[in-house]
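Down below are the structures I want you to see.
Nothing in this text is a laboratory measurement; each read-out follows from the coordinates by a stated rule. Since we're looking at a predicted model, the values are computed, not measured. Cβ atoms are built from the backbone, for glycine too; each structure is taken alone.
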Structure I
């Protein structure tokens with residue numbers, strides 16, 4: 001077994017879903033991992049990681065709208081607004097989703113379903129550069 005490590009940086013333009021399968025896949029090919037496990041960990045409290053449909057763009061739009069409706073901004077009861085109206089809601093959205101994912105590697109590829117993609121879900125209005133720790137365990 002070999003342990004591979006890298007940190008991916010994903011630039012966002014504000015709230016929304018940002019696919020980054022290609023960055024993970026590129027590293028798996030560089031490291032020549034054929035069989036193993038890929039772990040992703042996001043080092044932020046106002047963004048998250050999700051696996052979702054990557055074929056029809058309306059699925060992405062619906063997910064973004066769902067999250068906006070589920071946790072709307074500018075609620076009178078929010079106290080944590082130091083960084084703006086999206087401060088509390090961004091942390092709540094991140095709490096409802098995930099900060100880590102694990103995906104098997106089989107035959108040199110992420111073993112995702114036919115329509116699955118890995119996304120960074122940015123919950124803040126302002127652009128950010130997000131750090132995702134990439135850790136892969138490759139079988140010899």
Structure II
């Protein structure tokens with residue numbers, strides 16, 4: 001009976017609920033925010049909010065690293081490794097909001113990164129990429 005109620009509320013099948021199993025997102029916080037914004041509480045809607053937040057966090061990390069490196073460049077303290085990293089950020093125009101996409105449809109849900117940039121993210125933002133996968137519960141395709 002409880003599963004039927006949850007499935008009815010979230011508008012999904014029994015197996016579909018498994019897409020939430022590996023996510024480290026705070027479901028209470030996600031649902032609270034969705035209610036505050038007047039969004040419909042469905043499984044797909046919840047996953048969309050999780051992906052948006054995860055990508056936002058990645059975007060903030062890239063911006064912070066770029067700003068840190070630009071500050072070091074301005075101050076003349078940028079190392080050779082830092083220079084290479086800053087050049088890669090600029091050359092590939094890294095922007096998680098544009099480079100990461102997701103598709104939400106219950107069990108067909110997935111998270112992707114622009115294949116021409118995925119390796120750069122994996123090299124330069126390894127911890128952040130792992131954080132994104134942990135938060136969403138999905139491996140990053142690309």
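Observations on the model:
- Computed 31, 16, 11 for semi-axes √(5λ) of the Cα gyration tensor in Å - originating structure among I, II: I
- Of the structures I, II, the one that 19.6 was derived from, the read-out being mean count of other Cβ atoms within 10 Å over residues 50-57: II
- Which entry (I, II) yields the derived value -7500 for helix-only ellipticity at 222 nm (-39500 (n - 2.57) for each DSSP H run of 4 or more, over all residues; to 500): I
- The maximum of relative contact order in percent (Cα under 8 Å, 6 or more apart) over structures I, II, that is, the highest value, falls on I.
- Once mean count of other Cβ atoms within 10 Å over residues 34-41 is computed for every structure in I, II, the highest value turns out to be that of I.
- Here FRET efficiency 1/(1 + (r/R0)^6) of positions 18 and 130 (r between Cβ atoms, R0 = 25 Å, to 0.05) was derived from just one of the structures I, II, and that gives 0.70; the source is II.
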